[in-house]
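Below you'll find a set of structures to go through.
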Structure I
Amino acid sequence: MRRILITNDDGIESDGIRRLAEAAAEFGSVWVVAPDGQRSAASHSITLRHTIDVHPYAFPVEGVTAFSCTGTPGDCVRVGSISIMPKKPDVVMSGINFGYNVATDIQYSATTGAAFEGEFQGYLSIAFSEGANGCHETTDRYLKEIMAELIDRPYVAGLIYNVNFPQCRLQDCKGILYDRLVSRKAFYTDDYRTVEELSDGGRRLMVNGVFSPEQEEDTDYGAVLDHYVSVGTVRNIS
């Protein structure tokens, strides 16, 4: 039986990780090791100079063994595969993230960061994300189909699979596009706004991201904007 390790960056209580574990349970034995809270934009960071606490967690999917973790999603993959699971996983899955992980946002994403940690450890790794409007129809329709397509693919050093489901009603989804390239466009155009002037002359700043849709053919970003499910690979440049 396949051994599947699942994590995410939205926290172990998120709806996305529950739905991912439910689908994955049909393909093997599922272990969940996930952050105890929100860890978005943590990228591929790991904890080196602080302890990591891991606690058994009553996960709401029957048959799933789960632990919450005080570390990053990358820590969760390391701790889960090295110290918690009795045997190494056959596949690591990360998600389902609340919000796309496409284009240049991938470099900041802890969803893809966790998948890259799985790849680094030598496991086939898949990241799953969806639009952030709360509509799950398209994700729930295609999730198991894509999982079945990818789960037995051979491990390739330096490569993860990145899956993004469009935030549209199922009736508006045009299907699945495989082999999507990573767009070089920015998903958000960022600047920083001052939220407080500090007494020492400094400023307290807050990022202000503006959604900047820009269609680009054959890419992950272009696919989701055009209401397709995007499936592609991302290569680790390190």
Structure II
Amino acid sequence: MKAQYFFLCLEAAIRKIPQNLIMCFSTLAICLALGMVIALIRTYRIPVLAPLLDILMAVTKAFPANLILLICIMAYTYTFNDIVTFLHLNITIRDVNLIYIAIVGLIIVSLPGISEVLRGGLLAIPKGQFEAGYSVGMTAFQTFRDIILPQMFRVIIPVLTNSILTLMKSTALVNVMGVSDILRGSIEAATDAYCYLEAYVAAALVFWVLGFMIEKIGRMLEARFNKGIRQIS
């Protein structure tokens, strides 16, 4: 492995970090919002919706991530002209940044897992916490926001951190959609010199650093939540 090619690939991989971070944390934000709704429906067994979501989550979890991403890009390609015609838009397929399609695919990949993490957090909170909120005159929303959510996130931070790490690693799969990311940028830099080993090692190093930072932040949040609980005790 030659150092000059390694650093060339490493530089190319580093330039693509913002792209992966945008995909990761945009997906995370949407998955947390949708996942919370799904978790609430499945935890409190809303009629009709809960069984349907049980089936949908089970089916979605059965598909490999790269297969879902390929289906998303193919569906986008095949239906783009029909959608544009229906909406009377004057754009071509090249005018749309594929990162948006990648985020949709990553949401489908990550939503079941993140939803299960949130549901596990809800199940870990005793039902008596709602009664405690009602007893001091709080509404259901206030009780959920001020009592349930803080306790729930304290419980799920370690598992949620692992889900974020998995999501970050999943962003390396978007190159099958033609989206430029850390791995694709590193490989493109290696093409002229055929230094693919250097490219893969460089991309792996960048993902390792990002994963280390995410895990570090997760542990800091976990320690902060636990410190708050100890102070209250």
Structure III
Amino acid sequence: MSAAAPAIAVRDLCKNFGHFQAVKRISFEVAPGEIVGFLGPNGAGKTTTIKMITGLLKITSGAVLINGLDNREHLAAIKKKIGYMSQKFSLYHLLTAQENIEFFGGISGLAPRELKASVARMGEQVAAAVLRQKIQDVPPGIRQKVALFVCLLPEPEIILLDEPTSGVDPEARRLFWSEIYGLKKRGKTLLVSTHNLDEAEYCDRIIIIHNGEIVAAGAPDELLRQKGKASIEELFKDAIQEHGQD
């Protein structure tokens, strides 16, 4: 395995559900320590792609390499390197925040002393009363904070966040991205899917996907300059329109 291998390499990746092709021979890379924004409308193929990268969804054809390792052949080793925050299921809503930390920390292999320390660290970020609340009763911004904390318990090198700021207010989104920057400073690699176009400016590079195909990719400023667009919103709309709205 080369030391220069991308953290994530997606090669001609396809996913079919019966006769429907959700992801169509897409290829891209994420370099170590990079934040890449995965942009696209609902149903574009973002979640399907991320689930194939994590190994949660079977690949129809193509390949995913994590630090040079094929995720179909080395999934057990790869799972130790990846942290995944799901769009729809990250926490058990009928468990308290503390119980979620203890549960997910336990299945991640943390020892009782480490679990106790993890709960204490979370207690430094949110009120003690919040730790005792059921997740379904916790405000969305704090819920996402707990979900990210749980995702990071095994100290993964590569973090995949699937629409982590969906449904939270602008201030909570700003704080969440501040935490993402903190992870980058610690050397983490991040692939973040979103349909909030203003979040593109936080990313080193963006990938725009529509109808299962990549329609634009590059550093935000470079894409704006190349396409002669004044904003990411304008760039996004034109990229989608050029490749059809079906």
**Request:** Determine which structure produced the value -0.43, -0.82, -1.05, -1.09 for log10 I(q)/I(0) by the Debye sum over Cα atoms at q = 0.11, 0.17, 0.22, 0.23 Å⁻¹, for residues 52-139 alone, calculated from the coordinates; the candidates are I, II, III.
**Result:** III
**Message:** Out of I, II, III, which has the highest value for relative contact order in percent (Cα under 8 Å, 6 or more apart)?
**Reply:** II
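Of the structures labelled I, II, III, one was used to calculate percent of Cα pairs over 15 Å apart, for residues 132-211 alone, giving 69. Name it.
Numbers: I: 73; II: 69; III: 58.
Corresponding structure: II.
Here helix-only ellipticity at 222 nm (-39500 (n - 2.57) for each DSSP H run of 4 or more, over all residues; to 500) has been calculated and equals -26500, so which of I, II, III was it run on?
Working: I: -6000; II: -26500; III: -10500.
Comparing all candidates, it corresponds to II.
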**Request:** Could you figure out which one of I, II, III the value 3.5 for distance in nm of label points 7 Å out along Cα→Cβ at positions 44 and 196 was computed from?
**Result:** I
**Message:** With percent of Cα pairs over 31 Å apart coming out at 25, pick the structure among I, II, III it was computed from.
**Reply:** III
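All of the numbers you see were taken from the coordinates with simple rules; none came from a lab. Keep in mind the model is a prediction, meaning the values are calculated, not measured. Cβ atoms are built from the backbone, for glycine too; each structure is taken alone.
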